[in-house]
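Below, each structure is written out as structure tokens.
No value in this document is a laboratory result; all are computed from the given coordinates. The structure displayed is predicted, hence computed values, not measured ones. Cβ atoms are built from the backbone, for glycine too; each structure is taken alone.
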Structure 1
Amino acid sequence: MRHLLIALVVLAAPLTAAADKITRDTFDAQGRPRTFYFYRPQSAGEQAPLLVLLHGSGRNGLSLVERWKDLASKEGVILAGPDALDSGGWNTATDGPDFLHDLVELLKTRQPIDPKRVYLFGHSAGAIHGLLMGLLESQYFAAAAVHAGALPPDEYAYAKQAARRIPMAIWVGTNDAFFPLSAVRATRDALTAAGLPVALTEIKGHTHDYYSRAADINREAWGFLKSQVLDRDPEFQRYQIMR
């Protein structure tokens with residue numbers, strides 16, 4: 001019996017370790033194979049929150065999942081970092097609502113995800129995409145938080161079309177060369193004018209470099225996100241988007 005118990009412990013150890021590692025996976029979305037990076041901490045409960053991470057230009061999903069892993073382990077958060085079809089940026093037609101919906105619904109079949117606590121976080125190009133996806137799917141995602149991003153003025157109108165006043169939060173450095181404060185503040189003003197609750201944090205002296213301050217930004221972003229919960233079952237809105 002003693003030898004049997006030892007054998008069981010030895011066999012179980014690699015499985016436990018693997019369950020707490022970042023994995024790379026692919027799935028079919030609109031007829032295309034798509035890649036995403038996934039992390040489920042051992043601390044995740046039976047109804048765990050899911051955080052969808054949208055990377056910056058020239059990066060991939062792993063670049064954000066790696067930065068969120070430690071906090072997710074402490075907080076019991078499941079992470080999914082999809083790759084944009086073109087790593088140079090996110091496209092509404094190929095990476096938009098249908099793509100993210102397919103990914104989230106797939107994960108719901110595999111993992112114990114709380115459907116009322118599915119969140120978005122994006123950096124740079126992923127921040128722009130995160131803000132837009134939050135507006136388009138305001139009844140599907142509970143909230144969105146982004147670092148270093150702003151909406152183009154021609155997309156402000158989507159804020160007025162949002163079916164739910166989805167909570168949003170933006171972090172930006174006062175020395176960000178890609179997203180000046182004027183553009184970020186204009187986005188904040190357009191969203192709040194449409195009735196959305198938006199929190200803007202301006203980090204004094206900070207640049208566009210998310211990665212050097214990821215631990216602090218992530219902690220604050222999760223502090224905002226985790227308090228937001230859908231008050232009803234999520235609803236997904238389908239759009240006819242030209243490809």
Structure 2
Amino acid sequence: MKSFLPVRYRLALALCVFSSASSAGVQLAGTRIVYPATEREASILVKNQGSADIMIQSWMEPDARDTGADVPFAITPSLARMGGNKQQMLRVFYHGKGLPEDRESVFWLNVQEIPQQAKDENSLQVAFRQRIKVFYRPKGVTVTQAEAPMQLQWRLVSRDGTSQLEVQNPSALNISLGTVTLNSGQQEYLVEEQMLAPKSTTYMKIKKLQDIPSGQVLLHWETINDYGGLIKHETSLEK
């Protein structure tokens with residue numbers, strides 16, 4: 001008779017399915033994909049770091065800001081078998097229509113590892129999923145990834161009964177932020193950073209800051225470049 005997994009193990013399995021933990025056998029050779037419209041395709045290398053054969057399933061989905069939007073991309077192969085310590089190139093193709101031409105669009109690539117069926121029917125198998133951003137950059141976008149952060153406009157505002165950080169992004173690129181901290185006097189406050197959409201205004205909460213401080217306020221912030229590297233910046237804030 002087959003034994004049923006206790007509830008706690010079923011819950012653990014459900015959580016692990018959506019994990020991108022480093023213990024997974026599959027490793028992606030990058031933290032993001034930048035797809036210039038001038039190229040016919042974009043690609044990323046997937047490596048099986050384990051010794052056992054696995055299957056990988058790949059698909060794309062819209063960003064949370066555009067839930068329900070169409071995904072005009074195809075991935076090949078969408079399902080592939082990988083031997084132990086082998087690698088596979090995933091290729092991403094754009095259908096050629098449906099996305100804005102005056103700004104960058106962002107989607108998510110999902111790569112899920114499907115282990116072989118275990119011989120022991122009572123064993124617990126875990127399917128790890130990794131997700132990375134895919135940035136589609138149209139021909140009409142001329143600002144560079146290095147120039148776009150310099151166009152950001154920051155200021156402190158009172159909003160919804162709290163002090164928040166307002167940032168305007170007039171550029172045509174999505175700007176991914178790393179750590180953002182606010183320094184006033186001897187105090188440092190952590191900001192709940194977000195990815196800044198093109199041609200948008202974003203409001204970010206500042207942890208433990210009740211009132212807008214007086215005196216000099218410095219903002220230390222990081223942006224993530226096309227290669228996943230962190231670039232440090234410092235800005236004196238307008239109040």
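Tabulated values for the structure
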{"read-out": "Distance in nm of label points 7 Å out along Cα→Cβ at positions 77 and 213 from the coordinates reads 1.7; which among 1, 2", "value": "1"}
{"read-out": "When distance in nm of label points 7 Å out along Cα→Cβ at positions 101 and 133 is computed for each of 1, 2, the largest belongs to", "value": "2"}
{"read-out": "Structure (1, 2) behind the derived value -1500 of helix-only ellipticity at 222 nm (-39500 (n - 2.57) for each DSSP H run of 4 or more, over all residues; to 500)", "value": "2"}
